[in-house]
Structure I
Amino acid sequence: MKRIIVYLTITGLLLTSVISGQKVSNNTSKALEDLFGRFINNYNDSSRVQINDSIRTIIESYIQSDTVFNQRFNNVRYLGQITSRDFSLKIITWNLVLMSGQNRYYCYFIRKQKPGSKNMIYSLTADYKSDPVKTDTTYTQQDWYGALYYDIKSYTINGNKCWIVLGIDYGNPDISRKIIDVVSFTPGDSILFGRKWFDSGAKMKFRDVFEYASNGMMSLRFKSDSSIVFDHLVPFSPDKKNDRQFYGPDYSTDSYNFIKGLWSLIINVDVRNKE
């Protein structure tokens, strides 16, 4: 109990500088790094939940700051922090892993408003799910599928702004998933995931989801503003073609290229530097 009280006291002191809008201090970043580090060596779920509550308290105060787009936590592993190049949207994500298996994603979207107006903040949580993320529908803040986002680019289509995000989902113990998705906002300022924008050849998708063996690795990245490149996935053997836990890269590369207003799938592209 004494250790928990001490950490709550330290958290409270650190929040004073965050709430006041001051630049994120090295002490605050170090405290977050320490809290995330305690997940690694603590096998008690009750303690992990308490640690996570302290992390949320710091993050929720930080994102209220007017200068949130101009500062970030330094050297904090396990905390995702990405900002679009035009500073219009920032995403902070992490996941809580419990020994009971009741794991959960935490995500905050901070949407920049006009000068003089407070930023809009969207708080999302989702439990790990074994079922794959759907590619034929949109999701909302209430039914968000859950993922850790690691890259973002903004686009303006017909006068409306949207953002393509790249993410990863560990919800299935046997299968990892990489995700290309589209974030936008309704006229009523509700967050929306998905846009019928991806032409896979067989059908149009609202997003694309790549599933592969959980002990494997897959590259998915922006090559340019008009190209998203990724490893081509194949089964380890022909008899495993219907089981995604036995899929992995075959050292060739595919891409989605923005062509005539759609993201079109291109198989086997050359991503080498021409120089």
Structure II
Amino acid sequence: MADRGFDVRRQTGFTTIALACFVLLYLPIILLVIYSFNAGASIAIWEGFSWRWYQSAWANEQVQEATVRSLIIAVWASGISTSVAVLAALATTRTPRFRGQSAVFAMINQPLMVPEIVTAVALLIFFAMIKVATGYTGLFYLIIAHSAFCIPFAYLPVRARLQGMDLSLEQAAADLYASPFQVFRRITLPQLWPGILAGAMLAFVISLDDVVITEFVKSAGQDTLPTYMLGQLRRVVTPEINAISTVLLGISVTMVIAFTVLSKIRN
């Protein structure tokens, strides 16, 4: 009998454990979505179907302000982090290997390896010093903090795309005396755009959902949607929070699906 090799799916109890994991992971999310349509104020007792809490969240001025602020920060952070990620990816894939390249890669991906609370505390101390020196307490700090945290999330899809691209067209353009910028603009960028868009969307979702760094860095009156929800949970929990969470879930799922589709595009 031929040895078919190790297959985890054939192991005893695999199906049971997999189903249990899926139930524990997705059942709370499904219940959250269902109870966002609850007509009553309870988050545990079903009192009928209603759009009440979606209408309440839509009319809530604090939710509106926090949503606009979250979108502004996420758009800026996504744009800045993706721009830096593209430059970093080009520097680590389109240049000969150099001493310290592994260290550079580790530094770019530092936010992924260090606990987020550590990054948040470090940013809090750093920005506190700047705030004291300048007196400025605007959204700039949140935008920079989110941008720095989102760089590796934008970098990895761009780098993966670059590594999978055929170098022959770039080499041919260079042989025809195209400048490095012309090669990038006319050859590399058209092939790279799915990776750039995928990285930008992933960075946008990460920024939009961030709580820890935002909670540490923000100044008074700068609540984003996630930190507003956290504050409400400390006071009273109503299905309005479920409604807001469901909308955020829908946005995140849509962006992740788009990210997956873009990541698989081949020229």
I have 10 for relative contact order in percent (Cα under 8 Å, 6 or more apart), calculated from one of the structures I, II. Which structure is it? I
Structure responsible for -23500, with helix-only ellipticity at 222 nm (-39500 (n - 2.57) for each DSSP H run of 4 or more, over all residues; to 500) calculated and labels I, II on offer: II
Value 0.00 of FRET efficiency 1/(1 + (r/R0)^6) of positions 69 and 237 (r between Cβ atoms, R0 = 25 Å, to 0.05) was derived from the coordinates of, among I, II, structure I
Assuming 2.7 is distance in nm of label points 7 Å out along Cα→Cβ at positions 45 and 165 as calculated from a single structure, say which of I, II it is. I
So Kirkwood radius over Cα pairs in Å, computed for just one structure, reads 20.3; which one of I, II is that? I
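A value of 97 was derived for volume of the Cα convex hull per residue in Å³, for residues 189-252 alone; which structure in I, II was it taken from? Show your work: numbers first, answer last.
Values: I: 143; II: 97.
So the calculation was done on II.
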For mean count of other Cβ atoms within 10 Å over residues 213-220, structure among I, II ranking highest is II
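Bear in mind that the values in this text are calculations on the coordinates, not laboratory data. Quantities reported herein were computed from a predicted structural model and do not represent experimental measurements. Cβ atoms are built from the backbone, for glycine too; each structure is taken alone.
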